[in-house]
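Next up: some structures, all given as structure tokens.
Every read-out reported here was derived from the displayed coordinates using simple, explicitly stated rules and does not represent laboratory data. In this text the structure is predicted, and so the values were computed from the model without any measurement. Cβ atoms are built from the backbone, for glycine too; each structure is taken alone.
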Structure P
Amino acid sequence: MELTSSLFDTPAKKLDSFIAHELLPNKECKKEIHDAFQKIQRFLHDYCFKDQDTMLLKVVKAGSVMNGTLLKYKGEVDIVLFLSCHNYNTEASYHLDMLRLVRKRLHCCLKNLAYVSEICVNPDIPSSLFFTIQCTKTSEPIDVVILTAYDALGPSHAISPPFPETYVDLIRADGLPGQFSPSFIELQKSFIKSLPTKLKNLLRLVKHWYLEHLKFHCPKAPLPPIYALELLTIYAWEMGTHQAESFNMARGFATVMELLQDHNDICIYWTQYYSLQDPIIRDSVKQLLKRQRPVILDPVDPTHNVGEGKRWDLVAQRAAQCLKNICCLDRYNYPIPVWKVKRVRSIQVTAKREKGKNLTIWVDPFEPIQQMKKEPKLTSLFYHQQYLFFQESNNQQQHILRCHHSLADYGIFSDVSIYLSERVNSKIQVCVKHPRSRIAEGYSVGSNDLIGKLMCMTEERGRLIPGQHILTFHGQELQMDLTLGYYDIQEGDILVLSEKEPCSSSFPRKEFEQHAGFFFKFPQ
């Protein structure tokens, strides 16, 4: 089925109309896909596994048909077979044997029921079968992907998040990224199917762009799966509209294109189904979130970064080109304003005090804690010798949050409570490295002493001209009127002394006077 108009020839204000006329499937298309699924389902239940020791527990419709993002011109259905395996560690050869059985019997059975193409392994999805089917000679071909899975969720998949043990077992299975994702396909259905209709239309538009303007021009490149772009689109909608059911389609689409250009900054995840309270899950997710970006964690599989190792640079190039077309420009040919979307999900931090009300702020978990201390609500507190600590829920161990680290360094990626406590003044030994010396010299100071006091000690010992140097700690210049404790400087820490950069003018004094003479009359 060919399109009658092109996305890049569609003005931004008509994108909703483009989706309605060119992308939304009609009843006939949906019926053909449903009939094809029913035919394959009957074959699988009634014939394929009839004389086998392996039981077919259920057959689940997946993919765009499942989550309501089917395209008018792209008939497709993913089918997941849940087999009577015992656990994640069932040998991979077992699943391959089952797929070979399905392939063999499909050749014998479906050839008599429908028009079926050659059945082969899907190159984009390991351990799967791919073929096209036509229920009649005149119907459109439908792409079919068959995968096998272990029923990890059991009967409670749609009622509540899985028990933590389900994901702990998944992590311990140590499979390849995404290897066991089909086992969570029903959670994926719950995650996407409940989204607003307009957001699903935006997902259709992004998918159309992916197929027609990205994959079409880069057919052999290892591109990220469309699922990665769908998750990025959902995240953009959540952050940019605060989950509004109605929004401007052009702004949404342009926002996604802009995010694709900034793929090196993207780090997103959800904790709807897996909790970071369990230490095994938290440690596993923590390691994934620290990997090279973009990081887009599957909301139903905490072991799977869906975009890892792909050619995001090609995606960014095509997205940049898309933003230059009228689908992303207003009627005056100016870029459509995009939603304000942070590249990393902020978390809610509640700062609890011994006296006074608790304070709540939103923080980027990858920013230095020093940046958090500059929040207007917290700034004044740290001038009064307060320090921050975090206590894990499963034990009593306290972790002092040091300013040059981030919350992510402590494995904190979800809403958290931290505590403000009065700092006890104590003598500590710190080291200062001079610019012309390889050996750092030790100084005995109080943790509540001002940085200015340490600077005076350093200048006096080194016979330096006062006011000509600065002290830095982990690359940050220290202010003279703040305490060592404010910067969480502790026993044995090393500070660096360096000369101030001389103030430079853009042109010499005489040249300045010549230019300034046009505006001011200098005395003779």
Structure Q
Amino acid sequence: MPLRSPMPDLVIPNVSFGDYMFSNLARSKNKVTVIDSSNNDNQYTSQEVRENSMKCGSAFYRMGLMKGDVVATCLTNCAEYTFIVMGVNACGGILTTSNPNYTKDELSFQFKQSEPKFVFCNSENYVKVQEVCSELNSVKEIFNMEEQTNRKTFSQFLAKGNSKDFPLGVSVDPDDVALILYSSGTTGLPKGVMLTHRNLVSIFTECECAFRLSRLDIVYLVLPMFHIYGIMMSLLVMSQGAKVVLKKRFDFMQMLRDIQKYKITTFTAAPPIIVGMDQLPPNHGFDISSLRELGSGAAPLAESVALSVSKKLNVNIKQVWGLTEGAPGTLHMDVYTPVLSVGSVAPNTLLKIIDTNSGRELGPNEDGEICIKGPQVMKGYYKNPEATAKTINSEGWLHTGDIGHYDDNEFIYIVDRLKELIKYKGFQVAPAELEDVLLRHPKIVDVGVIGVSDLEAGELPKAYVVRKDPTLTEKEIHEFIKDKVTKFKYLRGGITFIDVIPKSPSGKILRRVLKDMEKKKSKY
């Protein structure tokens, strides 16, 4: 039997995402809800966010944005990002976000498929965006976020709008597509995930119930807003009347200064940031006592690190899990949630674990692929019905590609990605499990595990290791894991010391990059 949430089902408002956000923002009015720490500490109240978003909607409407037209962003974190999201959605348009550090080829792939009508970018990537857009017939205007001569800017765009003549007459169906967010592309070409207004309202309704923020909470946003987690977190904080502090670029020491300056109470980050906080010396010199909770997402966090940080900083650590195609899948957390668990099933959601070979539904403590079904599941992949059919079956179950299990108390645990499992003589080896073990070594600061081809065994586990202590040897590592894992998980593929583990902006290990490095080595 599929698992259900321990919480009752929620009533999902049958409204557009824009209407949902405008209604929530109206409740807080003159309370400051966003601080753009990278832009002179510019502050906006809930009312100002609402009015500027309506101005965006009005400007888009006046410039001819029609229902179903696409607007693209290629931006670093900024307050204006949220104005654009809500303004586009209020007009029935579709927003697609892109990494501002994308290469020309990567950006061209996304823009050619999504065909944006308007594009917003930064000064640093304007020339690249302009070159890409010059090859497309769909793009009508490019707007530069910063003030710069001879370029159309965001302030000029916003001046075209008027919140008083906001297009209230535009009818938006909750089942219309609101966002097209491209997957990280760790394997194969990126795919455009279509999220509807109903998807977004469902996500927010579930999150607001499970992760209730106080109006006194101050959330630090270090995750990029072009990522599902970043854009959703920024808007979720605003919708609950709390305050979000945006950071354009991440810097660890600056983060500590910001926590002290703004009295940050909570934030969610990728595991490497949490690992960095664990390595802070006792006399680090920053007052970060305002922190009460840290979320770790994008990849599994080692239990040893979670427990250590929780004790050192006196904070509650939560492992969070989700995916662009269907976030959140699990949400409910309380004092009884184990530190390695990502919680229980979200409200209005069904979850099951299936055998990766037979498709048979599994029981407690059996690892398999996690499948979810609920109102947050994407509409499908943009212009890619074949990939959609492979991911969502005829009964509406989303195959997440994540391997995990639930325990006897129905708490969910993520083990690894299905496509990243190493097969050693028929045995399945989860890279994340080995990484967890290796990170416990006092001389290791970071690690990435991959499978390397072997004629006899199929694949051999191999570790790329970043040393904290240069005296660390391969022999020490092999000896360290001997009594910690079963023999088929030994690092028979070897160990390579490296300066940095390649990761995506959201913190996921880019195993394909490590595998490419391995292939290049094997040629010589």
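At a glance:
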read-out	value
Top of P, Q by distance in nm of label points 7 Å out along Cα→Cβ at positions 3 and 35, largest first	Q
Given 116 for volume of the Cα convex hull per residue in Å³, for residues 227-338 alone, calculated: source structure among P, Q	Q
At a computed 0.97 (Cα Rg over 2.2 N^0.38 Å), which of P, Q	Q
